[in-house]
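What follows is a set of structures to go through.
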Structure 1
Amino acid sequence: MRVVWTRGSGCAELATLLSAGEPDRITGDLIQQCIDHRADLLVSRRFPGSFDLVSVAVPLDFVPGKVTRVVSAVAGGPHSFLAADTASRLGRSLGVEAEMLSAIRPGEDPRVAEELLDHIALSVPETWGRVVEVDGMSELVESLEEGTLVVFGAPGGSWLQRSMFGPGAKLRSRAPAGAIMVRSAPDRVFRWMGDPVFVSPLRLADDTLRVHEEKVLAVAAEGLLVGLVRRERLLGAGAAAVGSLMEEAMSAKVDETIAEAMTLEPTFGRDPIPVTDHDEHLVGALSLPVG
């Protein structure tokens, strides 16, 4: 996981524990910095407004030395997978047990919660889960043993999250060893792209055929995407320049979601989709499917 962090209490410590390598501190333009660092996760002292370029984790009274256990509260919302994965990574880094809790009200059928835990466990197999019956967030927090760090998703639609961030917002500070609040973001192109794959418009058709096997290939000049060329146009074109055979350029933007980039799949198939910034500089290539 490529982690970046901003200044704030516990941010550097959390970023280090979650990162596969040395995390990078970033300042200034968060969007450009996250793209430049190909970030998977931003650790910040608060959620940066409507920012959803990458997933975000916010430490709350987080002191790693106090943690003896990590619990993720999962409730079926959009951030549950990230909460469980974050708890699992922290458990491994700290050398402590990680667990998922899915809370239901007394008398509710536990099967939906059990199915949720089983589903998440497919992606986070190191973490085991259990269903707990509680009347509210206060009861859940009070049931946690000393040294427990709680990881949970940002405010959403579940009653568990409402009880944590609504009238009972102060309860989150009562977690025995602090808390981590997470918010997931959709997969974006810059996280999955590779190096650019392209040909110069001055390259000859026959030479291009010898070097490239793609059916659809980006054409770039001086760092800018200027067109596409199809293999069927190159065949038999001999010494013709690629620039004379190319068609209008198409690309995925570096900050688009993977879902948006998927609209280009009918054109490129399994060939690399050119990735550009908003000034049409060719910055990468995306091969589908990803992730």
Structure 2
Amino acid sequence: MKFPRRLFGLAMAAAAATSLALPASAQSATQDLSRESVIETIKQDGVIRIGLSLFVPWSMRDKNGDLIGFELDVGRQLAEDMGVEVEFVPTAWDGIIPALVSGNFDVIISGMSVTAQRNLTVNFTDPYAFSGLAILANKELTAGMSLADMNSPDVTFAARRGATPAVVIADNFPNATLLLFDEDGASTQEVLNGNAHATMASQPTPNREAGRNPETLYVMESDLFDPRGEAFALRKGDPDALNFFNNWIAQKWRSGWLQERHDYWFATEDWADQVAQ
């Protein structure tokens, strides 16, 4: 059976129209996604709002009450490269992801480790820092104890509520008692006061605290727990923002800027005289 020439022509015309419409439709969808990106909001408002939680040396207040730390350097440089102002929004750690999702700020830059559970709620960039956790212990309370001995109901750990160390402690020492606090400093103080056997924190914080209190504290010898990267967290469904932040992070790694800033805050104490001890 021959296909009528007129119908063949109509079919070819329809196919051509469809082939032209598809790229146009895709381009329109791409433009819509771009317009909805938080990057466009930041450009329009002229400010990037960054959520963070205070913990040394990622972010802290100096003697004048001003925010300083690794995250502050990262956030300020990011804003400068974007040509906008920066607003930091200190937020309790256990509420920082809900606050991001609710739109209280544009991105979290707060030493947040990438986990599968968090990734169900937010998207993560490539890592902009790397660290691992170590146990900071009270010498007297843990004298003669091994790592295996720490997994006992008679042993008390202290940790910041909602932070990675609290999860890692619960996973690795499920039989131990776990006290939760809102700030890292409170956890260390409990160990110093003898109210907890140990806490856990990202290096080099445990080494630094042990060096400041050698008569009371020490770092238990073991491999680092939960070594992983820290990344920016942003709301889901924003490929433009994810692309921009990833490219910015990659460029800062290549230039050596991220490594230099990380070494300053984590491998030295050149900044220590700026904060109350």
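FYI, it's all coordinate maths here, none of it is from the lab. What you see is a predicted model; the values in this text were computed from it and never measured. Cβ atoms are built from the backbone, for glycine too; each structure is taken alone.
Computing FRET efficiency 1/(1 + (r/R0)^6) of positions 152 and 256 (r between Cβ atoms, R0 = 35 Å, to 0.05) for each of 1, 2, which one ends up highest?
Top value of FRET efficiency 1/(1 + (r/R0)^6) of positions 152 and 256 (r between Cβ atoms, R0 = 35 Å, to 0.05), among 1, 2, belongs to structure 1.
For which of the structures 1, 2 does the calculation of volume of the Cα convex hull per residue in Å³, for residues 120-247 alone return 110?
2
For relative contact order in percent (Cα under 8 Å, 6 or more apart), which structure out of 1, 2 has the highest calculated value?
Largest one: structure 2.
Have a look at 1, 2 and say which one yields 17.3 for mean projected area of the Cα convex hull in nm², as calculated.
1
helix-only ellipticity at 222 nm (-39500 (n - 2.57) for each DSSP H run of 4 or more, over all residues; to 500) was computed and gave -13000; which structure, 1, 2, did it come from?
Attributed to the structure labelled 2.
Taking mean count of other Cβ atoms within 10 Å over residues 104-111 as the criterion, which structure among 1, 2 has the greatest value?
Result for mean count of other Cβ atoms within 10 Å over residues 104-111 over 1, 2: largest is 2.
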